[in-house]
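In the part that follows, the structures are each spelled out as structure tokens.
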Structure P
């Protein structure tokens with residue numbers, strides 16, 4: 001008696017000409033299954049198929065080569081498996097595929113990202129944190145963005161130049177860079193800590209419900225405890241399409257004081273900036 005009986009079943013196993021995939025195919029054949037041997041090279045598939053048929057009986061296995069990164073190859077694998085055995089009962093996805101090799105920044109999309117953004121975009125991820133004793137103001141618990149802060153008390157001198165990089169240098173917090181009119185997606189996350197926060201971006205709008213065109217454009221949003229938003233900005237430079245530094249910050253005044261702010265830096269055509277793709 002066997003506790004593992006695959007009699008009458010048909011199994012397609014990708015990457016089954018060697019290693020784990022081949023072992024799976026052989027064990028399934030041993031327990032009565034018809035198996036489809038598949039990898040990228042037909043001659044290798046033929047060789048393994050012959051060995052399985054010699055061991056478990058003629059007609060136990062068929063060879064169908066397929067590169068799983070090709071949709072056409074995958075469709076042919078299904079079609080030929082059905083042609084050989086009339087059905088598919090089991091699919092073992094043993095083969096892996098990486099359709100791209102290179103820098104992450106070079107990966108592009110043509111898909112719909114939100115109601116306002118389709119295709120590739122600039123991206124920023126902001127971890128909005130409180131409970132930072134190093135920069136707490138008054139009775140506040142302190143705060144930071146991506147574990148960084150630029151306290152306003154550290155930027156002395158003319159108050160009108162408080163956020164000026166020319167006067168004080170760039171802040172320690174993240175600087176989001178984009179060319180004029182680039183779509184930008186800001187992913188905000190507040191962990192399970194103490195406070196409700198707000199996120200504000202000067203000169204630009206986004207939607208609270210990014211997938212809905214009926215969600216009104218806003219520039220400030222509340223982000224609660226254990227809450228996240230993906231905020232899609234249709235074009236860097238805002239409605240006026242102007243290059244320059246735009247302030248983003250935690251809208252709670254004491255959090256801003258503690259240093260929870262940063263810059264969206266928008267480059268114009270004549271700025272000579274070279275950003276990644």
Structure Q
């Protein structure tokens with residue numbers, strides 16, 4: 001006669017129970033070697049179970065085994081930092097920048113935060129690097145950080161438009177369907193213009209160490225009112241007010257790396273970068 005028996009046990013470094021014979025089902029036992037030795041290792045790959053019977057007498061064979069890896073790690077879900085209505089005149093084609101749309105996650109970087117388009121704008125085209133998006137298309141927070149996402153309005157007199165999206169972080173965290181809104185009116189300034197080439201902007205010293213970084217717009221035909229500084233992950237580092245097209249920004253204590261600064265005025269925006277050493 002063949003006797004079959006299923007054994008179901010758990011393993012935990014903190015268990016007060018040790019292995020014994022016979023094995024009892026549904027017990028949490030302390031392994032001879034610490035499971036914590038596997039911390040940081042991937043669970044993917046080939047797992048091998050070795051069974052030894054050191055006693056003479058009855059024999060048998062292993063028909064199969066399954067492993068379920070459990071964890072009490074709590075992963076952070078992505079969250080919305082900026083979702084600001086973008087005001088544009090009819091026919092404008094602004095880039096959607098981080099001051100208007102920014103999602104962050106404590107466990108993931110900008111490349112890993114993936115937006116999925118749920119509904120498209122009704123009175124314009126949403127595009128990524130010049131290619132129109134459709135329902136189900138994806139883009140990342142890094143695409144927004146790199147000014148690669150753009151909306152082109154059709155020039156109609158409709159007072160508003162919007163698209164909806166979800167965000168996934170690839171580790172089970174997500175943001176439910178969320179709207180991004182455009183307000184359209186003739187009185188709103190264009191967000192399309194990036195007048196860097198027309199109005200000389202100085203950022204010095206660049207690279208900068210622990211002194212203030214100075215920002216100056218030499219051509220006064222356009223006035224800039226505010227500035228926002230972001231790091232390479234699209235996180236807002238600081239913001240402030242321009243005084244007569246000048247700003248002095250303290251960077252003491254900042255991490256070394258590349259930073260982007262956007263200057264905002266009544267007729268457009270200027271994007272520049274500087275390095276903190």
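Brief remarks on what is shown
- Here the criterion is FRET efficiency 1/(1 + (r/R0)^6) of positions 174 and 222 (r between Cβ atoms, R0 = 35 Å, to 0.05), and among P, Q the highest value is seen for P.
- In terms of distance in nm of label points 7 Å out along Cα→Cβ at positions 14 and 38, the structure with the greatest value among P, Q is Q.
- Looking across P, Q, the calculation of helix-only ellipticity at 222 nm (-39500 (n - 2.57) for each DSSP H run of 4 or more, over all residues; to 500) that yields -5500 traces back to P.
- Looking at FRET efficiency 1/(1 + (r/R0)^6) of positions 118 and 134 (r between Cβ atoms, R0 = 30 Å, to 0.05) for structures P, Q, the greatest value goes to Q.
- Calculating distance in nm of label points 7 Å out along Cα→Cβ at positions 230 and 254 for structures P, Q picks out P as the one with the greatest value.
- Look at distance in nm of label points 7 Å out along Cα→Cβ at positions 46 and 214 for each of P, Q: the largest one is in Q.
- With distance in nm of label points 7 Å out along Cα→Cβ at positions 54 and 206 derived as 7.2, matching label from P, Q: Q
Bear in mind that the values in this text are calculations on the coordinates, not laboratory data. The model shown is predicted, which means the values in this text are computed figures rather than measured ones. Cβ atoms are built from the backbone, for glycine too; each structure is taken alone.
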